[in-house]
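These are the structures, in structure tokens.
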Structure I
């Protein structure tokens, strides 16, 4: 009988506010006792949802690694935890630590199973409106075009940047902090970069409404998969699960998405997805 070898798996955009997605989480199981699971953001919108999902997964998988998405950072009237911005993020980091879940504030874990060794680096970078519409000269014009088209991310109402003046300022601080951490990593050990938003603009070209791209990342990370020794880049947010290659580096979009999306005929329900291939091939 062949032994089932531990795998490094990834999933994102669980959106457990939807009952059908909650059932997906209830059904997630490792195939071996040593499986790790990367969760690349948008677990839920309330602290109850987020805590329930991460606790459920942490009880089953040998290691769970979380990178926040925009939905976790929303402060809605229904959530008893009314913290905003940085304080909300720090609260969620504390929740994760209580569950044994690794976060972007923790040391990057070393995976030494199939495809390793690699260091798994969960990132929290946000966005800065630099993925603008093709005809916009600046953020203000790009946002105006989005409002005119009726394509506006809910973040504009619920994702508060406190104490920063704006989301782009919070993004800049996160980029600078994360750059320092990645630069300090051993360049001989490849990285699995995990960020809710794609690290470069190209994956957003597939979006039906290009106005939405401005809430999808920052131009400041466009070369990170080259600057830092990257085996694989994992992301979500777009709700378009697929594999692409950029400059020879594999990018994996691993989102579940909303029921109306994953129920469509032909939708690739292939998550959680193995991040690494056996034999050390990225």
Structure II
């Protein structure tokens, strides 16, 4: 019989550079089967961290990119019609709970609140998932755990997690790494020299100081990796920064000029 989780297993170690005790804390939380919430800005390594921990813990990883159109059925499952008639198809949350995977709901705050309520019975001592349409009360596999992430910088009164949801999770804060660590990450992920990576990180740090002063979000580590990969492909550094760092984060002409000028001081 084929392994239903084969596609979700991570065979090769995903690169992740720890910046504190987050690995040890997550391992302890998993041992206690505590649901975890990862909080931090976009592109700072939350998803890579989950991939690394799934590999380290030897568990399949089912990832769901949450969005405002996602329904409870998208998470839990639904009946489908085929040549044989109707059949039930597990959604990603049900699949993970049934087979003992880590279920990662990425940017969960993007989902409607009536959708996220379905995770509540899985995140307390009950560890069950009612499949009402199927008439089944699914008891979560002993190895199952739920992980969610979101960017607190985007939260509003209309778009935030309820306290009844937040308080079911342990939480780890993520941010952009300190300078030397971020340089190390960029070098590893792109193959550029330490000198080039150092300049890229310095540009990002200057841009991050503009958050809330013309920029909604700073230049992320992910964006630095994109720029580094372009430079490694032979793209002129100023052009690589323009494409990967400046143009994606702002359409304001004055802000673009300011960021281009910052790039020019380093390259």
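By the measure mean count of other Cβ atoms within 10 Å over residues 65-72, tell me the structure among I, II with the highest figure.
Comparing I, II, the top value of mean count of other Cβ atoms within 10 Å over residues 65-72 belongs to I.
Taking mean count of other Cβ atoms within 10 Å over residues 193-200 from the coordinates of each of I, II, which one would give 26.9?
Attributed to the structure labelled I.
When you work out FRET efficiency 1/(1 + (r/R0)^6) of positions 25 and 145 (r between Cβ atoms, R0 = 30 Å, to 0.05) for each of the structures I, II, which one comes out largest? Show your work: numbers first, answer last.
Details: I: 0.25; II: 1.00.
Going through I, II one by one, FRET efficiency 1/(1 + (r/R0)^6) of positions 25 and 145 (r between Cβ atoms, R0 = 30 Å, to 0.05) is largest in II.
Work out the source of 4.6 here, i.e. which of I, II gives that when distance in nm of label points 7 Å out along Cα→Cβ at positions 129 and 241 is computed. Intermediate values should be presented prior to the final figure.
On the way: I: 3.4; II: 4.6.
This figure was derived from II.
Of the structures labelled I, II, which one yields 28, 20, 8 when semi-axes √(5λ) of the Cα gyration tensor in Å, for residues 137-184 alone is computed from its coordinates?
II
Determine which structure produced the value -11000 for helix-only ellipticity at 222 nm (-39500 (n - 2.57) for each DSSP H run of 4 or more, over all residues; to 500), calculated from the coordinates; the candidates are I, II.
II
None of the figures in this text is laboratory data; all of them are computed from the coordinates on show. Keep in mind that what you see is a predicted model, and the values were worked out from it rather than measured. Cβ atoms are built from the backbone, for glycine too; each structure is taken alone.
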